[in-house]
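Several structures are given next for inspection.
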Structure 1
Amino acid sequence: MSARSSVAALSPRPRVVVRESSHNTPLPATMAFMRWITLLLLGASLSAQNSSAQNSSAQKRPFDVQALLKLSRVSEPAVSPDGKWVAFTVQTVDIDKNTKPQQIFIVPTEGGEPRVITRDGSVNNRPKWSPDSKRIFYISNRAGSSQIWAMDPDGANAKQITTISTEAEGVLVAPDGNSLLFVSSVYPDCGDDACNKRKLDADAASKVKARVYTTLLYRHWNEFETARRKHLFVVPTNGGAARDLTPGTRHVPPFSLGGEDYSISPDSKEVCYVMNADAEQATSTNSDLYVVPLEGGETRKITVNTGADNGPVYSPDGKWIAFRSQQRAGYEADRWRLMILDRATARVSALTDNLDRNVNAYTFTVDSKRIFFTSEDRGRTLLQMTPVTGGGAKLLISGTGHIDDMQFPTDGKTLIYTEATGSHPIDIYKVASSGGAAKPLVQLNAKLLAEHDISPFEDFWVTGAEDTKVHSFLLKPPAFQASKKYPVLFLIHGGPQGAWGESWTFRWNAQVFAAAGFVVVMPNPRGSTGYGQKFTDDINQDWGGKVYDDILATVDHAANLPYVDPDRMAAAGGSYGGYMVNWMLGHTQRFKAFVSHAGVFDLRSMAGETEEIWFPLWEFKGMPWDNPDVYQRFSPSYYVSEFKTPTLVLHGELDYRVPVGQGMQLFTSLQMKKVPSKMILFPDEGHWIGKPQNSVLWYNAFLDWVTEWTRK
């Protein structure tokens with residue numbers, strides 16, 4: 001039964017809010033900061049509104065998957081210490097070669113045309129500046145393997161720095177400019193690179209490919225675990241032998257040590273990194289912060305929280321380490337709080353205990369007195385600021401899109417950041433701390449987007465289960481006419497603790513679906529992030545309960561829109577969204593078609609097939625033999641007798657999060673029930689479909705299916 005639906009419509013105009021908190025700590029250049037923060041998104045807002053008006057022209061082309069794959073994908077901006085340049089990575093798509101090459105670009109912060117500075121190799125990424133801004137260090141496969149290279153800012157004088165047999169990734173530059181920190185997957189019992197090389201060669205030559213395991217987490221996402229582990233290494237910036245900073249370590253997870261999970265102190269004497277040292281990592285989210293001297297030596301644990309700690313960032317003056325923390329052990333969707341550690345006293349304090357939102361990105365101001373951080377709020381990003389000594393956060397921006405990658409050059413005169421919205425992928429911006437409007441530095445996709453009909457995101461709210469307000473985004477098709485009746489496509493997000501946002505994605509791109517002639521509705525029901533931790537927690541042990549009522553309340557509202565044909569509705573989702581599609585298969589006949597991508601079908605077998613066992617332990621309070629009732633109550637496999645809706649099943653065979661057997665069981669059930677159905681398996685894909693030609697097939701098959709069954 002669906003919940004009673006009522007609507008609280010929101011204005012589609014972006015909100016720009018400057019709000020004082022309860023504390024009155026003086027801030028240098030406060031009015032200037034407030035002025036540029038206020039203007040930061042106003043300019044982008046006006047630009048977006050003008051763009052929306054232009055894009056409504058029927059002369060523009062619909063934004064299809066071919067247009068999507070022509071976009072440049074900007075990432076990893078790195079501002080030079082002298083504030084004159086921004087280096088960044090651009091990934092493009094070569095459909096014919098079925099590849100996604102990456103190159104490094106550079107742009108002056110004073111404005112100008114971005115230009116490419118790497119050309120050799122298919123992977124060039126993670127640009128990092130030397131302290132004097134005269135060299136860029138980066139990762140490249142230009143010599144046949146992933147190694148650290150260095151070059152001048154114009155790309156000249158490229159030099160290979162590492163030649164390690166196990167390859168290098170995730171480079172950082174020590175603030176003194178003498179050392180580079182990086183990660184390599186090595187054999188823990190090897191003491192040097194020669195040993196690693198011998199083992200690599202032996203493994204490659206062996207005719208036996210059997211895998212032997214005695215512990216869990218033996219595979220993750222789309223890879224099986226090997227005998228290798230990720231260790232931290234240091235190498236001189238001018239090259240030489242690399243030293244293992246974590247020798248013999250067997251507990252560093254082979255999957256979680258990422259670029260955001262280690263950093264170097266400003267005096268270049270210490271490294272802080274993240275490690276989960278629990279013996280059974282498949283059931284633990286308990287990562288902690290550790291420190292080790294950069295010259296090598298004893299490793300020391302500096303956090304004791306039983307939940308996850310990650311993302312260490314040193315303050316410029318070296319007095320503090322900021323990081324994110326979750327309180328509840330075993331719960332990967334607990335609220336991320338911003339924490340600060342006083343290095344002199346080892347005292348840890350929570351800076352955002354009073355903020356009922358997740359903290360995402362963060363950076364110190366150059367004087368080390370404050371932290372700028374972002375948090376997710378109702379599908380958009382807030383930019384806030386808090387003193388390192390505590391006292392409450394100041395809300396700076398509540399705007400239209402998703403802000404990330406904030407960086408201050410060493411002089412503190414400007415802020416560099418990225419922004420994406422539902423109407424454009426990531427661009428790079430700059431704003432001056434002395435005031436003024438934000439200036440776009442990189443908009444590589446502006447011309448292509450201007451040639452296509454891009455729909456603005458709209459908001460609406462309904463009343464869901466237990467009289468709780470539920471938010472959704474809506475997109476109208478190109479050349480929209482209010483007098484017409486359109487089919488509607490509901491997109492159910494995964495997670496389940498996730499959310500649709502006013503941001504850009506290359507998977508499940510709502511613009512592509514709208515361009516096919518659908519009104520697209522993207523609900524954020526119970527379990528979604530950005531609406532308070534209780535709203536997120538309400539899905540625990542209730543996968544098919546309140547969230548299902550929330551979604552049907554959204555369906556009720558959409559079905560009553562004057563331009564929607566309620567007899568031509570389809571729904572699609574991936575991961576948990578696929579689960580919800582499978583659940584709706586057995587609980588409603590309101591839809592003409594379903595698409596289930598990587599969807600959970602049978603909870604009992606899923607618990608035994610997936611890799612991160614902490615997930616079912618938390619979501620269902622134990623394994624199937626511990627809590628059989630909840631597994632039976634919310635498993636779509638128990639409701640096959642009610643399956644009637646035509647369904648497309650999509651699944652990657654390398655998906656170890658929701659293993660392919662879940663999709664196969666679903667398709668078998670549909671076929672045995674004589675329900676119109678089709679299954680497409682991707683033998684070279686995991687949980688997401690990423691290869692260019694596979695992506696084209698995925699989008700085309702998806703749209704062909706929902707179009708066929710919602711045709712008049």
Structure 2
Amino acid sequence: MTFVIKSEQCQSVREALQLEWLDTNGIGGYASSTILNCHTRKYHGLLVSNLLQPEGRFVLLSKIEDSLIAGDKEFFLTSHKYPGTFHPAGAQYLYEFRQDLYPHFIYRIGDIELHKSILFIRGTHTVLIRYYLQCADFPVTLHLKPLLAYRGFHELAHENPFFCPELDFKSVRNGFRITPYQGMPSLYLQSSPALPTHPLPLWYRNFEYEVEAARGFAHQEDLFHPARLEKQMDTGETVILAAGLDPLKTPLPKCWEREEAARRESAPTRRRPTQRLRKPLALATARELLIESSRHFLVTLPPKRPALIAGYHWFGDWGRDTLIALPGLTFSIGQPERGFEILKNFTRFERNGLLPNYFGPEGRHNAYNSVDASLWFFWAVQQMLDHCGYRDEVKQYLWPTMKSILQHFMNGTDFDIHMNADGLLHAGNALTQLTWMDACVLGQPVTPRHGYAVEINALWYNAIRLADQLTQDFGEPTAPYAPLADQIRQVFLSTFWLEKEQCLGDVRNEHGLDASIRPNQIFAVSLPYSPLPPDIALAVVERVQRDLLTPFGLRTLSPSSPNYRGRYEGDGEARDSAYHQGTAWPWLLGPYGEAYLKVNRYSREARTCLHRHLQPLLSDHLFEQGLGHIAEIFDGDPPHRPAGCIAQAWSSAEIIRLLGLIESPPTTKRR
């Protein structure tokens with residue numbers, strides 16, 4: 001499938017700066033910018049690598065200032081934002097942007113047409129930039145000026161005396177090597193054909209990143225220019241530049257044409273390669289597009305650990321996010337092998353019944369501050385069993401970990417996670433944030449949810465019911481799961497039901513039952529095993545629909561609450577205060593849609609209604625911000641601006657899964 005952004009949008013600077021492309025290497029690195037290649041975030045870069053030494057993601061090659069010399073004039077293809085101005089004004093020459101196998105830019109300058117493409121070689125720290133002169137009435141000269149940042153992707157670079165500008169031409173074929181800082185990897189720049197290179201060491205100062213300024217962060221940096229590469233080109237000629245952490249010995253055209261591009265063309269997520277996408281999108285087409293885009297989230301991290309990146313640009317390898325996103329990105333689209341390998345990998349890291357909330361580098365220094373990651377593991381296993389089978393694999397590799405989780409939660413484990421006499425699950429204290437609503441400001445939870453949280457106990461009930469089913473399926477001696485599940489079901493309603501409000505409260509603790517209307521109650525309906533009777537389930541869905549549903553997700557708090565924040569904006573403290581206090585999350589449309597379908601018995605009318613509701617998200621939003629992706633969050637208030645990460649794994653995954661339920665309803669339904 002091919003995204004096409006035409007010249008009207010390309011040449012509107014304000015609009016074009018909102019459109020961001022993304023390419024990834026499958027090992028945690030990426031390349032990304034706006035379609036003008038004018039960075040608006042400190043996270044933008046052409047070579048952003050996930051390193052082991054030093055640990056973390058680093059923006060190494062920020063961008064290339066590229067231009068064409070025709071006659072006595074220079075025409076710049078890339079723009080920069082400096083204080084008070086854009087320079088050079090490359091937007092005027094961008095005729096069309098396409099994203100299919102990789103980002104593709106078409107520039108027109110009079111009768112000159114130049115194509116530029118960017119492609120990250122999967123499994124490597126090497127990005128390729130290709131220039132092809134489609135037509136020109138006379139020879140033109142291509143100028144390429146690399147601009148280096150060499151800093152952590154949360155940081156900013158500034159001119160300093162420690163940067164080493166020396167270039168090594170002797171040990172590199174068709175290019176040079178530069179090692180800017182001791183302890184950092186060298187950067188190799190190679191070209192095909194070999195390009196004349198003119199060392200011109202200097203600093204470009206005061207680049208500005210508008211999105212960072214709006215987020216209340218430092219937003220200016222300096223970038224280092226080591227040399228200028230140039231090539232006189234005739235019509236039909238191609239130039240490929242490689243930037244990476246290892247020298248390439250294979251000819252660059254072969255790397256591009258026969259290896260990486262061919263691999264992407266034959267990838268299992270590839271859908272309708274010749275289709276050009278324009279608004280409005282059919283929902284089936286939108287689902288296929290999201291499936292194609294899912295390749296960016298599934299990665300292999302050192303040492304050969306299958307994993308899932310929670311979101312781009314700044315999220316990493318998160319346990320809860322992975323387990324929620326996994327079914328939509330693997331099982332429900334017919335790719336069970338990758339999903340199973342990730343689940344099996346999780347079992348290596350179970351500790352006292354807990355699974356990591358966050359994985360550190362190489363799976364070390366993991367954070368276990370989550371009560372629900374372990375419970376979402378059960379749900380992910382259910383999804384795998386329902387879509388793919390794998391019952392023997394579950395018994396051999398996953399079931400022992402599942403039993404360990406249940407045993408530790410029943411007996412009590414870290415973070416004051418324990419089962420009470422009624423069978424309900426308690427977690428945390430006033431200073432901990434163990435659920436997905438985990439934002440803190442000045443060290444204090446914004447939404448304290450310690451005690452008995454509604455979705456935690458819905459997940460707990462679902463896990464116990466699944467354990468009872470598997471005990472029977474595996475022919476094991478009877479365990480006390482069925483009586484415990486019956487007990488939980490009996491007390492769940494009396495613990496959480498609010499008769500006057502006709503909904504479930506959010507959390508019960510020493511302060512009583514929090515009557516805030518939040519989306520967490522929807523899981524008591526949507527999960528495969530629900531503790532609610534049908535009339536209460538219907539009331540919950542109707543209340544969530546009335547107070548929380550937007551075209552782009554569920555609000556995290558009802559607008560009727562005095563604590564509601566309808567806009568996600570301002571500095572870090574202001575944004576964290578709004579994160580779960582009204583901001584809408586698209587991933588919650590998955591459980592909401594499933595709950596809505598369940599209480600309406602998957603009727604044709606219900607499925608049609610959901611189709612209509614998803615239209616703005618899939619027809620319009622996929623053409624804004626992160627192209628082909630769904631953002632992390634949206635404002636709770638209209639017009640529901642997208643915010644947060646431009647590409648969030650569980651946002652795409654839950655919409656993929658929901659669209660599958662709409663198109664092919666399950667033939668059997670649990671209670």
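Out of 1, 2, which structure matches -5500 when helix-only ellipticity at 222 nm (-39500 (n - 2.57) for each DSSP H run of 4 or more, over all residues; to 500) is calculated?
Of the options listed, only 1 reproduces it.
Can you spot which of 1, 2 the value 25.4, 73 was calculated from, given it is Rg and Dmax of the Cα atoms in Å? Walk me through the intermediate numbers first.
Details: 1: 25.4, 73; 2: 26.2, 86.
Working through the options, I get structure 1.
With distance in nm of label points 7 Å out along Cα→Cβ at positions 317 and 525 coming out at 3.8, pick the structure among 1, 2 it was computed from.
On the way: 1: 5.1; 2: 3.8.
Comparing all candidates, it corresponds to 2.
No lab work stands behind these numbers, since they all come straight from the coordinates. Being a predicted model, the structure only gives us computed values, none of them experimental. Cβ atoms are built from the backbone, for glycine too; each structure is taken alone.
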